[in-house]
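Down below are the structures I want you to see.
Just so you know, all these numbers are worked out from the coordinates, no wet-lab data involved. These numbers were taken from a predicted model, which means no experiment stands behind them. Cβ atoms are built from the backbone, for glycine too; each structure is taken alone.
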Structure 1
Amino acid sequence: MSAKINEIDHYAAAGVNIDEGTHTVELMSAAVRATYGKEVLAGIGAFGGMFDASAFKNMQHPVLVASTDGIGTKVHLAAQFNRLHTLGYDIVNHSVNDILVQGAKPLFFLDYLATSKLEAEKMAKIVIGMAAACRAVNCALLGGETAEMPGIYMPNTFDVAGTIVGVVERAQALPRNNLQAGDVLLGLASSGPHTNGYSLIRKILEDIDLNKTISELETPLIDALLAPHRCYLPILQTAMAHPNSPIKALIHITGGGFTENIPRVLPDKLGAEIQLSSWPVPPLFKFIQQHGKVPTDQIYRVLNMGIGMIIATAPENVALLQALIPEKLWPIGQLVAGEKQVRLT
């Protein structure tokens with residue numbers, strides 16, 4: 001017994017606290033288990049998560065869709081201001097959106113947290129946020145890893161990443177193969193910068209007290225900057241399930257902004273035009289661009305500028321989509337003949 005205790009003490013001296021890892025799991029367990037449906041056969045505590053796939057037998061041609069992503073340097077701001085709970089929403093909602101653009105609904109999510117020194121309460125706050133975001137879209141938080149790695153991460157730093165798996169009927173997968181010049185691009189509002197562009201944002205705003213409220217905003221800057229990444233599944237699922245759904249493609253405006261993300265769904269010989277005056281750019285984005293003196297083409301390549309998701313549809317279906325989606329859709333552009341280029345006008 002003494003040899004075992006001595007071994008653990010040596011590991012703690014090297015910077016890894018096994019007891020703190022165990023405490024982290026204890027703090028998050030109830031929230032994680034609350035995401036489980038009858039499909040989860042083994043989850044937290046097991047070496048691997050087990051998910052019953054027998055329901056796929058009721059599908060004609062089920063296709064699994066998977067994606068892995070991270071939050072990026074938004075974690076730095078969240079840690080600086082001790083706003084960790086929202087990071088769980090950020091990573092889950094971002095991931096749900098990434099498979100949604102291929103028509104998939106989430107099945108389960110796995111997280112990865114890595115830090116220089118494990119602090120159970122802080123890590124648990126993030127995972128509890130993940131669990132809440134998963135429950136909101138009927139997604140199981142099936143498993144994950146919390147890694148303490150002194151010497152790899154700088155003191156007081158950490159990273160958040162995750163993998164999501166969803167499913168879609170092959171016949172309903174997006175984008176569809178009937179995209180054509182003249183199709184309309186409809187924008188859905190973002191909740192803020194989401195999880196992209198924070199290296200630029202932090203650089204631009206490094207000389208500003210983020211606790212203050214600027215005249216253009218009704219809340220402190222830090223509140224606007226740390227608003228959770230919006231999830232678009234709840235508001236789009238009715239339109240996606242509609243017979244002969246009018247949605248031809250969905251575009252998640254993440255890293256790369258408009259110019260890098262729109263071409264992802266475009267076939268050869270098709271481009272896009274975006275009219276920059278067609279929606280009201282939120283004050284936060286205007287402030288960032290003006291304070292940083294960022295050229296227009298660059299800012300729209302980094303930030304979503306108030307549009308977090310774009311729908312491509314035929315012009316005659318715009319009214320139907322607006323009836324199916326209970327919030328304002330902004331006609332922000334159209335598809336045009338071209339070679340996968342995005343022109344900002």
Structure 2
Amino acid sequence: MNINNHFYRKFLSSFLYWTTALILILIAGLRPIGLDRDSIAYAKYFQSTVDADFLDKEPAFWIIKGFNDIFFFGNIHTFFLIFATLGVSIKFLAIKRLSKVPLLSLIVYLSLYFILHEMTQIRAGVAAGLFLLSIPDIYDRNFRKFIIKFLLAFSFHYSAIVMLPLYFLNPKKLNIIYFLLPIVGFILAIFNLLLFFLLNFSHMLPNFLAYKINIYLDLLKLGKHSEINIINVYYSFLLFTIYFCFFLYVKNKIKNNYDILFIKTLTISLFSFYFFSDVPVFAFRISESLNIVVIIFLPNLIFYFKQKKLILSLMILFLLYMFYKLTSSLLYL
């Protein structure tokens with residue numbers, strides 16, 4: 001009888017879990033054109049009669065577009081449904097495999113990434129999900145599985161290049177260098193070193209990267225995507241969290257699997273955000289790709305406090321605030 005009850009509870013839990021994923025896929029895939037700025041941009045792109053430049057988008061985009069054109073006659077909603085299915089499903093699978101508190105991980109995902117990735121940055125969203133799914137491969141040093149996920153992620157969005165160096169990190173040991181990275185990034189940002197490098201040496205990079213960089217630099221000259229506040233609530237919260245984790249590490253209290261790898265990833269993310277702040281689109285794309293680990297990492301923090309209910313309440317309030325900010329900035333409501 002107990003075995004049957006356990007089976008039914010497990011079945012019901014899985015059914016509700018994947019039903020939630022299906023609902024989110026339908027919301028993202030069938031959203032009205034014009035609800036978010038990217039849906040308008042894609043609609044104009046699909047309607048354009050001008051020959052597209054292959055370098056303008058990544059290989060996976062062209063494969064999915066070709067598939068959609070052949071089987072669904074170029075319907076934009078089936079195109080969005082394909083990306084939503086990939087983006088949501090991969091993240092739900094990663095949560096199921098990695099999270100100690102799946103429900104809270106889902107709340108983090110819904111608050112910080114669902115609208116951002118599945119309704120705006122759809123290509124980067126799939127790439128970020130594949131990165132999250134590759135965390136066990138980095139931890140277990142399984143290069144074959146990691147490189148497959150990396151190549152898939154890179155084919156969806158070139159920002160996935162940030163995954164590659166992470167494989168070579170020691171996922172089980174921290175040192176003070178990582179906690180200095182955000183400070184170093186902030187100092188380098190003051191001297192505008194990145195902008196100097198891009199303006200003078202971007203032509204030396206591979207064509208597909210140089211092409212993207214030059215587009216962003218041209219937009220920057222026109223005053224587009226040029227505003228950034230590097231001392232904002234979200235990144236300040238991450239910075240505080242990282243230094244709190246440094247305290248925990250010194251006290252030998254970091255116990256959860258993957259947490260050291262998550263901490264290293266977030267310090268690199270903060271460095272990237274500050275260092276690339278001269279070109280805000282780079283700062284956000286790179287840091288947001290790396291920050292995907294917060295879906296698993298933030299819920300893990302609860303285990304480091306005795307006052308778990310208080311910390312959980314504060315975290316929920318913070319996530320609600322972030323959901324409101326993202327909704328108001330990314331959607332036309």
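Quick check: 12.6 is what I get for mean projected area of the Cα convex hull in nm², for residues 122-265 alone, calculated from one of 1, 2. Which structure matches? Here the read-out was taken from 1.
Source structure of the calculated read-out (helix-only ellipticity at 222 nm (-39500 (n - 2.57) for each DSSP H run of 4 or more, over all residues; to 500), -23000) within 1, 2: 2.
In this comparison of 1, 2, the computed figure 21.8 for mean count of other Cβ atoms within 10 Å over residues 154-161 is attributed to 2. Looking at structures 1, 2, which one was Cα extents along the principal axes in Å calculated from, given that it came out as 75, 57, 34? For Cα extents along the principal axes in Å, the value 75, 57, 34 is produced by structure 1. Identify the structure, out of 1, 2, from whose coordinates distance in nm of label points 7 Å out along Cα→Cβ at positions 74 and 250 was calculated to give 6.1. Going through each structure in turn, the value belongs to 2.
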